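Each value in this text was obtained by applying a stated rule to the coordinates, not by laboratory testing. The model shown is predicted, which means the values in this text are computed figures rather than measured ones. Cβ atoms are built from the backbone, for glycine too; each structure is taken alone.
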Structure 1
Amino acid sequence: MISSNSWQFGKLSNLRHFIYREVQIAKFDKILDLGAGELQISKELSTAAKKNVFAIDLQIPSKIPDNVFFAKGDALFLPFSDKTFDAVTASFFFVWIKEINQALKEIKRVLKKEGKILFLSEPIYSERFSNGNTLFEKLYKEGLKKLGANFNIEKEFHQDLKKLGFKTYFKKTEGACLVSGEEIFEEIEFLFERNIIDEKTFEILKAESKKMECEICLPILYGWAFLP
């Protein structure tokens, strides 16, 4: 899925480091990174926290660095004991989880007392818009829905976290960022590789992407939650 491994990784770096500073990431002894993908954020966390980080994903990454302990597993059934971690992090992850409440229950189970969930970046796709190719934007949103992206992530987060007794600190980014044709092509490939668009549409959008530089507004939900 579109994740921290795509072009958003670099554009959201300042946002993630803001969260690391605000929660004083270095004070946490054990950190778990959910939906870790190719471990880019896991490695970043390890550097920011100055210690090894645990990571979990359904797929085994191509390379596991020395400062990351990787476990293949499901976020709905975390293979860890109760009260193991000081912090659990996720980026572009919950937006793809249908059973958000179950995932949050598992996180609550493995968190130590006063532990935090760090929501490094969850896209609010329902509010995405751009001044670029309207056909691409239409197909992109339709494709995300077909693939199971949660367009109500903001509302569900607040409801589920409140039910579980968490106190939340959430913010949402504003404004648009300039996206190059190369970055847009990455999203076109994403749709094609998952059979959301056919080959003919892919070739049309591929040709157009070379001159498709535009501004995209994609609000990002970020922050943290903890049990008071």
Structure 2
Amino acid sequence: MDENLVDYYAELLYDYHFLKQPLQKADAIFVLGSHDPSVADYAVELYKKGWAKYIIFSGGVFRPVGELRNLSPKSEADAFFDIALKAGVPSEVVILDNEATNTGENFSCTRKIFKEKGFDFQSFILVQKPYMVRRTHATALVQFAEFKFMSTAKSDSYAQYITRCAENNISKERVISNMTGDLQRLKIYPEKGFLVKMEIPENVWEAYEKLIEMGFDGRMAN
């Protein structure tokens, strides 16, 4: 397999997925669960810079998360919470959702916590992996339509992100398969009402098809 060609197509998907919006101060930093610990690191960075006074970690999937890979299994939210505490974030500013198992549930389960605990947040900084920013935002436009929000990730280039993932034992193959899976979801999920329709440029879709032909199809939706 021509790795240069793989990277060429993958970078097209990465740059498309990484919807870039200007940061705005908000009531809370809303972090969607992931296997990638750099998502939590970036949320901590935003908190320490004063972009919001609270952090929400949402994710009930039990799986290894970066440096926690060799420890006992934890939910994504609990793993991210540990990373935040280790970085000096006070526990009292963190809200945990340990029920969500997908992007839609990140929003619905967190909304349930707001109702149960009386939180009156109106604005959010949504934090995810760079290649999940667009799908996160498209989902929030349906699931969090009454709130003010923007979506962001650490500003890595494709090459920087692949290097960062390798440092956390996350393979390039997994990243690329995740990206093709996310593009498929952006294509098929609007008709299910899960997210708003996003225009997909022709060259991005062609890159997706080439990557699927190369075997990066391990994260497809049913």
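Here is how the numbers come out for the structure above:
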{"item": "Structure responsible for -11000, with helix-only ellipticity at 222 nm (-39500 (n - 2.57) for each DSSP H run of 4 or more, over all residues; to 500) calculated and labels 1, 2 on offer", "result": "1"}
{"item": "Which of 1, 2 yields 21.1 [mean count of other Cβ atoms within 10 Å over residues 100-107, calculated]", "result": "2"}
{"item": "Structures 1, 2, by mean count of other Cβ atoms within 10 Å over residues 148-155: label with the highest value", "result": "2"}
{"item": "Identity of the structure behind 26 (criterion: relative contact order in percent (Cα under 8 Å, 6 or more apart), calculated), options 1, 2", "result": "2"}
{"item": "Comparison of 1, 2 - label where mean count of other Cβ atoms within 10 Å over residues 12-19 is highest", "result": "2"}
{"item": "Read-out Rg and Dmax of the Cα atoms in Å, for residues 36-91 alone, computed value 11.0, 32, structure in 1, 2", "result": "2"}
